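Next up: the structures, one after another.
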Structure P
């Protein structure tokens, strides 16, 4: 939650976060399927209750000032989401998590124009389209070996078959602007990660990206705006 609050302080247009389902059915915010990377002990999220997950320490490894930082719930993030801000919900779990997420979004009356569901798993994207037709859902892909023969057709088929409404791609992928435009269409989502320099931001913008996922929103915005004003 401290990271999200910092994003708002820096003027970010939105946030992106990853989610798994706990053993007792809570939708928890964590990057990996276990707590090894950020928790004080290794626990599998799907085999642990929320109470067990919250017994661990998650913030002290980063800085003493973050000691006591809890593992957040989707509900808690939505409660603090400022009006008009975007929220990209990356589903790292199986399609089983989609129904619980749907119930939470309905209960919180989450903004259908600003909340977007994304996943590397095409089956999850398909489940989101079926269960949450009012929200946009799109596929996440690193687009590895995009220039290899037949790969761009394969990726396009994945997008189309999943019902994806756009794509979130890795910024350094050797992908063409025309292909990205075809995938996103006029109203689809086109976002890219991780953009931390003005050079990569300008490249993403030239490809038509509408959203830049970054670790440093405040500084990157200022640097990119300055680069755009300076011109070629």
Structure Q
């Protein structure tokens, strides 16, 4: 597998926010979100080739039950099924974070999907490829149906994003209690500015507000 980094930290988002976890961040992505906060795993990919056995060893050495496989887009990795099954057999709780544009066979305890809306469209030469991938809903439908323990996390800039979010969760038939809204931002200042409005939307609509603890605690630093 091509891996950008591995590290131990606190889960920053979603229903397991605050959980000590070992992170495996794979390298490579089929999307190019304009606000991507991990460009080293997408826009400018970098990483090293590691076997599933090496990754299992790193997870064991971390001494943490919870393992998060993220990216980039981890479902691009051909070994994702072998890795997730091996880690679960070793007793780890598995969270797989994905944009939901691919649906290969893999195992997890919590499927964490971050569907992309039009606020992610990058413009330029990636625009059409990005839009085509994010609008293909067949993989997303399959993932949500295959993993009853799931959460959807939407990156939201303001109320103008709400119609897309509402339309998508209605199409998927997802309970609002499983939907998290997160303020978009690549700095603490941006998150602080957008957070209160996103929190009000959650209160009005019955969604859950997701913090972004890695920014609160570590300033979004890589490997934290």
Checklist outcome for this item: Matching 0.60 (FRET efficiency 1/(1 + (r/R0)^6) of positions 43 and 211 (r between Cβ atoms, R0 = 35 Å, to 0.05), computed) against labels P, Q points to structure P
Checklist entry - Quick one: distance in nm of label points 7 Å out along Cα→Cβ at positions 11 and 91 came out at 3.5 when computed from one of P, Q, so which one is it? => result P
Checklist entry - Taking distance in nm of label points 7 Å out along Cα→Cβ at positions 51 and 155 for each of P, Q, which is largest? => result P
Next on the checklist: Quick check on the output: 16.5, 47 is Rg and Dmax of the Cα atoms in Å, derived from one of P, Q. Which one produced it?
Outcome noted: Q
Item to check | Per relative contact order in percent (Cα under 8 Å, 6 or more apart), the highest-valued of structures P, Q | outcome: Q
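A short reminder: the numbers here are calculations on the coordinates, not readings from a lab. Everything quoted here is computed from the prediction, not taken from an experiment. Cβ atoms are built from the backbone, for glycine too; each structure is taken alone.
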